[in-house]
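So, here come the structures, one by one.
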Structure P
Amino acid sequence: MEYKRIDNVYVVRLDVGDEIMTSLTDLCNKENIRSATVQGLGAVNDVTVGYYSLEEQRYFPKTFNQQFEMIALNGNITRKDGEPYLHLHIALSDENYRFFGGHLNSAVISITAEIYVTVLNGEVNRRVNPETNLNIFDI
């Protein structure tokens, strides 16, 4: 991972073998990022995405072990129990131009990724919503 800060935005490049969630968590810890938005694109493989079942109140993960275009990566960075909490979604396209996506659990960069992390002034924390069992904004 390479990055630089321009005003309140970290411009991040991930390289082959970097894992998105780990890399962005490392960035948050190194730069003390408390709250931010995330957007990006690139190419990935070894992707695990999740679909949340409200009925069962849990995520169902699915792993794909092939290369994809990362059409969009977006989400936010907050804090839960004092630690960085990344809530990211990913949209992917395969070699047949089929699209799918979901809640990002992990993805390894296959070529590169270009990501903007826009830092917000202040801090947003999370708490568990007892009705959905999801970590929601604690506003």
Structure Q
Amino acid sequence: MNQLNSVVIEGIVCQEPKILATSQYNNDKLVTFTIVNHRYYRGKEGEKKDDATFLDIQAWGYLAEKILEVPKGTFSRIAGRLRMSSWIDKNTGKKQHRIVVCAEHIDYIKKVNGKEEEVALDGGSVNMVEEPLFMYS
């Protein structure tokens, strides 16, 4: 039985989506981008403060192809799961970790003829390949 691993996050796309890799099995693309999520609160003196969290997002296959059309600055809601990867830093020799959101569904606001329209993208059942073959720079 799989354990629950689910996340929904809203934010603004702050890095253009880019192709990072292509899987060795079925030529599905891996697209990555970053969103920023803001939490506003009041400080001790009553001043407005902003706590910004930057999150790396990954999308595969159909969802990856479609997310390439989403421009920087777009408000988005991403549903998916968390995935941690680790590697040894070549410069320091220390083990590094990074948690990313593997997107399975993305909603975003698109302007069409001056009007806002919500777009929903669903990746369906996403089978993510652990080790991509072709890396892009």
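Computing distance in nm of label points 7 Å out along Cα→Cβ at positions 27 and 91 gives 3.8 for which of P, Q? Please list the in-between numbers first.
Values: P: 2.0; Q: 3.8.
Structure Q accounts for this read-out.
For structures P, Q, which has the highest computed value of relative contact order in percent (Cα under 8 Å, 6 or more apart)? Kindly include the intermediate steps, with their values, before the conclusion.
Values: P: 33; Q: 26.
The structure with the largest value is P.
If you work out distance in nm of label points 7 Å out along Cα→Cβ at positions 59 and 75 for P, Q, which one comes out largest?
Numbers: P: 0.6; Q: 1.8.
Largest one: structure Q.
With P(r) over Cα pairs in 10 Å bins from 0, in percent derived from the coordinates and found to be 11, 36, 32, 16, 5, 0, which of P, Q does the value describe? Display every interim value, and only then the final one.
Working: P: 12, 41, 34, 12, 0; Q: 11, 36, 32, 16, 5, 0.
Checking each candidate, the match is Q.
Figure out for me which of the structures P, Q the number 1.00 belongs to, where FRET efficiency 1/(1 + (r/R0)^6) of positions 43 and 115 (r between Cβ atoms, R0 = 30 Å, to 0.05) was derived from the coordinates.
Numbers: P: 1.00; Q: 0.20.
Working through the options, I get structure P.
No lab work stands behind these numbers, since they all come straight from the coordinates. These numbers were taken from a predicted model, which means no experiment stands behind them. Cβ atoms are built from the backbone, for glycine too; each structure is taken alone.
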